[in-house]
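Read-outs: derived from the displayed coordinates by stated rules, not from any lab. Every value quoted in this text rests on a predicted model; they were computed, and no experiment measured them.
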Structure 1
């Protein structure tokens, strides 16, 4: 199967001079048996560049973190750690996380953040802060980010993220939450490519087949919350979307509006001739 690499293509709704390049794949996709060694080599390269000792990641029970966990286990079996971090989470997600860890003999620990979350909300209320429901939901991945970096800094590990290309493009992640990571090995893979990679690696079928969800509440799914299907997002990003509808315009607008989430905070340019940071 042909493997396709990044090329510059015009995508409606994106300013390619200011945002990342979106790749086109025509009628094919990245073959799991070919990209697996490339991802593994890339991970080891970044580990060496950072002079780090290993990797840590959050294991949610979902397909993306399952794939990354297996990849890390393959290259650093003794120097990786998966962390299950329930925070008033759904029990079946925790069970799926343990199922994966047991099947692949993945080093795993569990840190329940529910009490920390409750106390944090209580502190905000004591300061007369009326926390919105969305802010409450985003607190959970931000607490998990803090947890992972506390572990990573203590062990000299890199924090490995699990977001895929569809999520990154549309901004379906929490800023300074699940996006607060050192590396993103799945960041250039469409959702269907992650699914195929999961099958290739032997991830349990029940993890692959269950509807993608952030587990924010019972019955919540990614597609319902986004108002878009991963299939449509994948087709748009791969340049293979067909049909007359408003979906391409909606996706393009979402990508444009999420640009700030994919960039470092802008710096006011006061030194026009010399600056340490690129603008």
Structure 2
């Protein structure tokens, strides 16, 4: 039987590697190493969770927590931590609590073996295409589908454009009646692939775009030599339900913590 902790570490590495490669391309984000831990910090956006996340923190790293907490406190940031289940987690939880941390929610890590069954026909009017050099529809649809506020949309588009430069990433666009409607990313790290960011514009939701994008990425991951595929979703969300319909089952639950005290309001 496969060691469940070793299997979980493999999935964790793939999910975090995608974000580290992406945000490592940003001039306003910095990635600091604390042993095997990677800490992303973006002082210009202190309230955006994925721009200020601690990755690969495990119970054996509990002694690093004070240094990590100070690293973020120096920039007035409360970091976001998504932590996998692991033996000795109580020691890590104690260290986080001592640093002002608190548990605020859950994510689901889901996975399935590949190849997946051959999918049926696409929903009426829906098409899916790989995105190559013409990025404009993709970079506008993906953040808008995540309901990024208008005042932050141009900055989100700038970040999304960098997805094209991530080694191992493939980009996809779904259309409804030829109109750009949804977008998604697949990250390949054989033998494991990762279903990365995906979204649908509000006008085109419930047309089957995400199901179509999931099916296309499952097929492409298998064709690229991956034997497993995984993804992270909010616990109990529609995204988790979409993944379940595509045969991905919950491998484990991740706990979400924030760390440190909120910055004081200068006003």
Structure 3
């Protein structure tokens, strides 16, 4: 299965900050933008080149002021039925012109990252022992929505209903690790046909550009890695079956071997 069949190859991330807290707190929106931009446009993405993913872009956050948010936001209900309040709300915003729609019915790069109201409890089925997802800190939809495609609305969402010192405390430090986790998993597995790269590394905390995040899984290393580690040319050449014995690097037909070249080459592997 080529990587392009399951990845988001050149991500365009649209942060949506839903709730009155984000409208009145002047610090939160810039901090969330900086944190997401540090991840998506920076060397954190180095390790994802092996799956065919290039560094992406992050739009300015869309702040949706909501004085009366829902008490619960449900993706899968306690019976594991696909209720999907998130996509329904997203469509309402798009219809109202508040949020941009997918760029085309077949777009595979645009990802909405939703930071919900601190007053709302995020719920999704997490097995019979946890039917409302108390043990889940965030999740991504892998393109599975209700209503269904087309277009496909790719999104990730994180919990924000935890205790804080003051109601207007910046949520960014508290959600950075979860956003990192969900970003990686959605970008590498947009449709549920691949692997979860964050789960094997849940206990591997790391500090990146001042943010407390986590490592993610590398097939090339068969281990968890810091995303910003340098990309190994030797591992890349081995992954594409390069014949070291009989060919020189000129046979790759490129004047520059950089991250974009590695990522675009790996899309067909």
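Tell me which of 1, 2, 3 gives -9500 when you compute helix-only ellipticity at 222 nm (-39500 (n - 2.57) for each DSSP H run of 4 or more, over all residues; to 500). Traced to structure 2. In this comparison of 1, 2, 3, the computed figure 11.6 for Kirkwood radius over Cα pairs in Å, for residues 52-107 alone is attributed to 2.
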